[in-house]
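Any read-out appearing in this document is the output of simple, stated calculations on the displayed coordinates, not a laboratory observation. What you see is a predicted model; the values in this text were computed from it and never measured. Cβ atoms are built from the backbone, for glycine too; each structure is taken alone.
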Structure 1
């Protein structure tokens, strides 16, 4: 048992450590944190302990930043996402390196100006590129390359964990790519492929209460489209799994997708293989425009706002049943 000077007893006393809830006012906001405090074993009053006091301050700042600002972990995740140092982030934000360090260590609360900037770049990590463009004169060639040429990982494109917008499945890339290639077969137009995937997933959810690919679909002008569809295709091109060919007929642009490898259907379930066969038959003789028109019917489409995600829970009104 340690000893500390007790102001009440006016002498060194043995102390015990207890967990208590403390309240703070930070910038007009009340913050509650549970923390360890040192108590005099004789008079049972709180005594000052430098180490515990610092931990309490850090906890309070961390709690405030998490509730009303930007958490220290989010800042670290932002830097890890771009593989940049605190010094590089400081140049982009417009502050000193030690300021970023103090925010990441929960040693201080960001100023109003810095808070606004940090919320902007952490709300969507891609926003850092926009801010870096303004301050690029401060960045070295290597720093510019890391920020502006950042390639997205599949986890940045697809929701990795189950929720109502991906059909309640954890995303599995091996399952996804082989289903994708099986639907694609010898090649499909970009829009027709998107509709085929939508028909597949929503019929799977209608029959088995789960999607197959784990894709999220958004309400777009030409019907439901996989979220981040262009980025998804770009990722698959970079991995040399597909190729994209663009052709022009007057004012019409045709974008076609072709596989570079064959699907490994051995990893798919019998139900999944059967549904893929049904989807291919369903879309075979329909044009992309016809599929788009069909996808615009019913509650699934009409109850979803433009550019918002389509909930699989609305599947009971699916008009494209197969």
Structure 2
């Protein structure tokens, strides 16, 4: 008995000039069969064209801003770094000096002080992030009024930096400052290099902790509670749960705060300049930061070539630190 074909033949309908639908113009392909013509793409309406043009313009505005206010100034600063500028914002009378500005920069003791001060302020960032994490963990518990606490902590971050510095200058005043009134002593908060740095660090921590607390609170809220329950079953105490559950869960947020915080500290200017316009001249320039040095040489001393060289050194340092942080983040940041 012949095998039965379980795959029935399907009839394929091929368009031919005899069975073509009415109103359809047919063309012949290579095999001689008639095929329907391709349909034309519908024309875009005026509204669609206007929306496309508007979207292109809106997308180009940030690019134009980046080119005008970031890319072009960076290129000009790189060019000026190799010239001895006679005028702050003009190449008139400028002479090419090669690497002399960079040599002068690294020989200047004030630039060394500015680099050391900036590094000292940067080293306090992990401490402030850890403090913000402790505060966020406390506020993440079921505590009454935690929303009000978060608002109060976040308020300094949205205030003007200049206003904050003036308030803290009044608090640090030797004669009538509230700190000395409470302590009953006349402490010179800004009269020694160490005290000047400590005073500036306290003000910066107070002003930026609220921002860190808000981000870390959001990260803690997203942590799965089952991890804490499993840790409790295994007999973990508070410290063990914090180190092995909380920290790995919020490590991406901590990494973000460290990266942005370091970049912000390397660009710190208003805090030290308003606290002491001389950069702490009486206390061995304890308030002189790298950006403050750049500003002083470029605008106060009219050494724009030297200031441009300092700006590119600062850019290289920020890039190096950022790349190094991204490399090291693979050792402790957990995204799963």
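From which structure (1, 2) was distance in nm of label points 7 Å out along Cα→Cβ at positions 78 and 110 calculated, if the value obtained is 2.8? Answer for the origin of the read-out: 2. Can you tell which of 1, 2 yields 13 when relative contact order in percent (Cα under 8 Å, 6 or more apart) is derived from it? Attributed to the structure labelled 1.
In terms of mean count of other Cβ atoms within 10 Å over residues 86-93, which of structures 1, 2 is highest? Kindly include the intermediate steps, with their values, before the conclusion.
On the way: 1: 21.1; 2: 11.4.
Structure 1 comes out on top.
Structures 1, 2 were shown, and percent of Cα pairs over 19 Å apart, for residues 134-309 alone at 60 was computed from 1. Of the structures labelled 1, 2, one was used to calculate helix-only ellipticity at 222 nm (-39500 (n - 2.57) for each DSSP H run of 4 or more, over all residues; to 500), giving -13500. Name it. Among 1, 2, the structure yielding -13500 for helix-only ellipticity at 222 nm (-39500 (n - 2.57) for each DSSP H run of 4 or more, over all residues; to 500) is 1. Hey, distance in nm of label points 7 Å out along Cα→Cβ at positions 62 and 278 derived from one of 1, 2 reads 5.1; which structure? Answer by label: 1. Comparing Kirkwood radius over Cα pairs in Å across structures 1, 2, the highest value is found for 2.
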